Structure I
Amino acid sequence: MSILWPLGIVWGALTTVLIILLIYRSTLTMHEDDQLFLDESESHMEKEQIELMQKVNKVTPFVRWLGAASGVLILVIAGVAIYQGLQQVQ
């Protein structure tokens, strides 16, 4: 049995979670405003923006780690596939 199948399944799962987090983060940032709140009557909007940025900041490290893990894993899969291909030639 080839090791490529389990590696491919793990890569697919990691990449799926990464895509879901990227979509979630992009929906959060769609509601982000580039405004300066100077008036007290708009203070609720400032609080919403702060909460929104806190959520985005919580998701960002996971996006970075999953992106790096997905990239490294696809390189490992390519390396294993090349190695197995070279072993079959000999």
Structure II
Amino acid sequence: MVDMAEDSSVVWTKVDPQGRVVIPAELRSQFGMEPGKAVAFLVEDGQLKLLTVNQGIHHAQNLVARYFKKVPGHSYVDEFIAERRAEAERE
């Protein structure tokens, strides 16, 4: 492993003839990647990134946060539930 920065590193591996890549055990352990757990590929700024489910959720939350102003004491979830309940009552 070659350290590039405090929070980044490079680990080399190969793509096999079937297109598979082995994620080294050290990284699987570090990121909680267990057999059968889902991962996602993200293409961003010309880079291919592998995300765990938790990382994917965090990424999605950051994308959505751009469109919502944080208001102290306000819950968008509670607002959404109230809107759905009002809609159900109208039906």
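What follows draws every value from the coordinates through simple rules; no lab data is involved. Because the structure is predicted, anything quoted here is derived from the model rather than measured. Cβ atoms are built from the backbone, for glycine too; each structure is taken alone.
Here the criterion is distance in nm of label points 7 Å out along Cα→Cβ at positions 54 and 78, and among I, II the highest value is seen for I. Calculating relative contact order in percent (Cα under 8 Å, 6 or more apart) for structures I, II picks out I as the one with the greatest value. Among the shown structures I, II, from which was the value -30000 of helix-only ellipticity at 222 nm (-39500 (n - 2.57) for each DSSP H run of 4 or more, over all residues; to 500) calculated? Corresponding structure: I. If you line up I, II by distance in nm of label points 7 Å out along Cα→Cβ at positions 14 and 70, the top spot, with the largest value, goes to II. When mean projected area of the Cα convex hull in nm² is calculated for each of structures I, II, structure II comes out greatest.
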